[in-house]
Structure 1
């Protein structure tokens, strides 16, 4: 039964890759694997369970190997963040799905637990750990979603700079930053800088209990 479920999830991922997440339906999935829609329900009880299974399958790719246990807490967080970004680069629709579904599958819960244990190891007070996990997860998935959707698309002219060309009195912040808004965006460097800032935030949270 497990093998059939994996086949179903693989087919759902393929449909999303080819036609977008909105094309994933029980009927489309049944057509893809050559069964009746009713036959799917023995393995996936409904569309919500299918989406949760897809999230779990995506997050399974983020889980580290056993050798990662030797890494420091910040290295484990960084590896998870980079893996999430890589998944959404390969599956641009995935960021929306990761944002919209709760962590309910075993792989999804394990991914969250990696962040929990890293924060605990960093010395963050336990009551603060869930909040910081949400902050980190929201940043990583949000960055990946913005990149996948084209919101961070680099080019000769950043969309933010066009807003900065409005009258100074309307957007003084944009006007003041105008020399920097047209610069090409190195998203990888920006992602690394953001992760460094998150590491410092975690270290500051840990110091608050000293």
Structure 2
């Protein structure tokens, strides 16, 4: 699943996605707590990578974070700029974050890496590692399952990862895993989140 296919799939359903999932109030309380706590522990520039409709970017901004949202899908960025005019957004890919090496203190990738094909995930993690300062942190949310197995996500093909397997890829990319969370909510796919810092 290439970037163009992902961009087209989300672009075609951006308005629907924003209507259904474009509000922090619709997100799990534990996710709000985790993301808020993570951001509060950091002092410096953050990027919400794969920000979608921009709701998590605004969530961070409203809590005083110096943050910008990036997404591959122009329709998401256009909508986010209208909905959250004070927050900076731009079209970009986490395959090329287009910021200097070591310039960021945090990257949020909340369910935005789920569409990255297994063979490309390591290079994406290395790009995130590149832009983070030493000690800078990545917080990634994902679907917990058999590593690399695909499933028919509502918009386009997505992939499961296990905390152990993703933790290994993070280590190879220069990270140290700090915290792992897993959760199984009734009627939903298993959730996992990892916080990792650049060594």
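Just so it is clear, none of the values below were taken in a lab; they were calculated from the coordinates. Just so it is clear, the structure is predicted and the values come from calculations on it, not from any experiment. Cβ atoms are built from the backbone, for glycine too; each structure is taken alone.
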- Note on the structure: Note: distance in nm of label points 7 Å out along Cα→Cβ at positions 123 and 139 at 1.9, derived from one of structures 1, 2, originates from structure 1
- Message: Quick check for you: by Cα Rg over 2.2 N^0.38 Å, which of 1, 2 is greatest?
- Response: 1
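Given a value of -21500 for helix-only ellipticity at 222 nm (-39500 (n - 2.57) for each DSSP H run of 4 or more, over all residues; to 500), calculated from one of 1, 2, which structure does it belong to? Kindly include the intermediate steps, with their values, before the conclusion.
Working: 1: -21500; 2: -10000.
Derived from 1, not from the others.
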